[in-house]
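Please treat every number below as a calculation from the coordinates, not as lab data. Model, not experiment: these values are computed from the prediction.
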Structure I
Amino acid sequence: MIGLEITALTHAGEGLGRHNGRAVFVPFALPGETVRVEIVEERKHYARARLVEVLQAAPDRVAPLCPHHFALEPAAGPGPARAGLACGGCQLQHLDYAAQLAFKTRLVREQLTRLGGLADPPVRPALASPQPFNYRNHTQFALTPTGQLGFRAAQSHTVVPIAECHLIEPALAALFPRIAVEPEADVQQAWERITLRAGTDDDVLVVFEGRPEAPEIEIDLPVSAALVRPDGSTLALAGRDYVVLEVRGRPFRVSAQSFFQVNTLAAELLVGLVLDGLALTGGEAVLDLYSGVGLFSAFIAPAAGRVVGVEAFAPAVADAAVNLDEFDNVEIYEAAVEAALPALGGRFDLAVLDPPRTGCAPAALDALAALNVARIVYVSCDAATLARDLKRLAALGYRLDWAQPVDLFPQTHHVECVAVLSR
């Protein structure tokens with residue numbers, strides 16, 4: 001055991017201290033704390049440690065709401081509080097929410113400076129989620145060997161059985177403890193995961209993933225169920241294989257495998273920021289790249305002359321065709337962005353980018369810049385890949401006007417960000 005002074009919080013939400021000149025990363029420790037830790041992994045230039053005791057707590061430390069979080073057990077006497085066990089779903093539930101927002105603002109600014117090469121980037125203070133708890137409309141459960149639903153433990157592949165979760169919407173929180181899965185004697189036959197999705201009217205879809213054959217199921221609850229086979233095909237087992245989510249009063253069909261923002265209320269903030277960044281005056285031709293089920297296109301189309309969506313994932317394209325059917329000025333192409341852009345005809349004034357966590361392919365950014373659009377609105381869920389892509393766009397002639405972090409993922413280290421660039 002060693003004692004540490006925690007001086008910073010890393011991009012992954014871990015406490016950082018130093019011992020004998022070497023960085024030590026400590027999950028669930030906070031800046032300003034004195035802690036006792038056990039080294040669990042040693043490398044040449046750094047070490048990882050398990051938090052054992054908090055000898056002096058930071059002012060921003062709060063009691064976590066969830067019993068599965070890495071909670072501090074009350075001390076039996078005058079001695080220090082001790083750390084318990086945790087699942088890995090939340091990294092920051094022990095940190096006051098205002099401090100979480102400050103951390104995420106700082107994280108975006110540091111990544112844009114360090115990785116993006118931007119001096120004093122115009123990063124606005126992070127916007128709070130309308131709900132810091134019970135916000136997730138979508139969650140993926142792993143299974144224990146005995147068939148219990150759970151999440152991976154922090155820094156481990158071990159599945160921690162979960163009795164309650166305070167991140168997911170109430171309809172999901174009420175449902176998942178009632179799901180019973182028979183354990184498999186052959187681990188190779190076990191389900192890869194079980195995904196739950198909640199619609200706006202509390203309709204719930206249960207998705208089984210990882211096996212080609214349909215499971216034998218008994219349902220005495222008002223839910224739908226679907227199977228996603230290893231080849232990517234989907235089979236409805238009960239009810240329908242999609243949910244309907246509502247954003248700004250508009251419904252969106254979202255199929256079992258399609259991406260949609262996990263925080264429905266905060267997605268409304270994103271839509272507003274995208275529209276602010278585009279500053280449509282009427283008649284513009286707009287690219288919606290990595291367009292998913294058509295969330296942004298649906299709100300751009302009424303004010304634009306032409307909207308072209310590009311999305312590579314076929315089920316999302318099928319959803320978008322339904323969600324955008326009323327608009328005559330919207331086109332949707334099922335293709336990789338880097339392949340589609342050089343083939344598109346006509347002039348484009350503006351573009352929206354909403355890539356996956358890995359960011360944009362360099363060829364996609366090069367092809368977009370070649371179209372000479374006046375303004376780009378980049379929606380990112382990873383500050384590091386955002387910084388990398390902004391650096392490339394800067395080299396291609398674009399300037400960052402502003403970046404607005406949005407807390408779509410309270411209690412975790414993840415942060416969404418909307419960045420607006422001008423030619």
Structure II
Amino acid sequence: MANKVIIGILVLLVLLAGGTGYYSYTLNERIDNLNEQLGVFQTEQTTRVNTVSEDLARMREETSRGISSLEGQIEESQAGIDALEAELGETGARIATAESEIGGITAQVEQMGERISSAETEISQSVIDASEVYEKISRATVRISNGASTVGSGFIYDGEGNVITASHVVKGLTEVYVVTYEGLVSRASKVSSCQFSDVAVLKLEDNPGIEPPPMGDSSTIRIGEPVIAVGSPLDLRDTLTAGIISQVNRFAEIGYNGDSLWVANLLQFDAAVNAGNSGCPLANAEGEIIGLVIARIYPTEGDGIYYAVAANKFKRVADALIAKGSFDYPWVGVAVTEITPEMVEDRGLGNANGVLVADVFIGSPAHTAGILADDIITAIDGVPVRNSADLTSYLGEYKSPGDACLLDIVRGAIKREITVEVGTRE
């Protein structure tokens with residue numbers, strides 16, 4: 001029994017050894033096959049790697065060549081940019097130079113324009129188109145009549161039917177008629193007048209609706225400026241005469257039918273005017289009314305000297321007459337005379353500018369302020385006073401009763417400033 005078991009075991013071992021040998025043989029064949037396949041795979045992969053390496057090397061070479069070419073192009077572009085920047089710099093410098101030159105030319109053009117404008121102004125002030133100015137103002141110019149004949153002239157002042165004329169033209173008239181350029185006749189009432197300024201305002205009963213002429217600024221008038229007068233001298237209606245401004249701010253004694261009166265703020269001109277021109281407008285080259293004609297120096301005394309109340313003055317007076325029926329004439333209460341060469345020498349004044357106070361009216365503003373006879377007034381409100389015309393014209397144009405004015409005076413060898421409250425001339 002034991003032998004059988006041993007034999008069985010031995011048989012089993014033989015079988016296992018044979019199976020193991022067979023399995024080993026088969027396994028070796030498979031390993032050889034796998035080694036063969038692995039060799040083929042390695043060969044293929046090596047070939048592929050070599051191919052890829054060759055491609056990469058070729059790509060590196062091509063890329064390197066491309067980069068080198070691109071770098072060359074960049075260098076060329078940079079050189080071009082540098083050249084362009086240099087050209088732009090030069091162009092910028094040229095532009096700056098051109099702008100500087102243009103600025104200089106522009107400044108010259110502006111200066112030339114200013115000179116042309118100034119020249120045009122001077123030409124317009126030295127030349128007058130009398131015909132054109134006549135057309136502008138003649139239709140607003142009127143004749144003043146007593147009903148039988150012309151006694152003076154005037155002009156439409158506003159759209160309310162107010163007419164301005166000289167005070168002495170209508171003084172004493174019981175009836176006043178106004179005749180327009182078109183021949184329309186209207187009775188007029190005297191609103192009021194200011195004898196010291198020789199200005200009167202008339203109110204038309206029948207307003208003709210005539211457009212008033214523009215008013216000028218008489219403070220800008222230049223000596224030598226051309227002017228025209230339009231009036232009815234010696235009953236010769238709508239007469240034009242031309243001349244120039246001879247002087248401004250005159251203070252003159254005007255005679256009226258045996259009476260005389262000192263009038264300030266006068267323009268002196270040489271356009272011929274005669275009896276009947278009183279009250280007519282005096283116009284500048286722009287057709288603006290700059291004066292109200294009131295008087296002339298007759299040939300027995302002289303010739304070529306005529307007077308008109310300056311526009312800035314007669315406007316102040318006329319507006320006050322229309323508004324309240326009167327004009328409060330400014331007054332400080334001194335009688336003054338011109339400074340003579342002897343006074344300059346005796347007092348060591350240095351020049352003849354200023355006015356000598358000959359008298360101070362008792363109770364007047366000047367008396368109250370402490371002005372004394374023999375004082376010399378050299379300025380008012382800082383404006384130099386060369387003569388009595390400067391003093392009276394300044395008061396008449398710029399001051400009203402109640403205003404304060406500062407007078408510079410010389411008393412002996414001492415200079416003083418005295419404030420005076422302006423009063424009303426009775």
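Miscellaneous remarks
- Source structure (of I, II) for helix-only ellipticity at 222 nm (-39500 (n - 2.57) for each DSSP H run of 4 or more, over all residues; to 500), computed value -14500: II
- Origin of the value 1.05, where Cα Rg over 2.2 N^0.38 Å was derived from one of I, II: I
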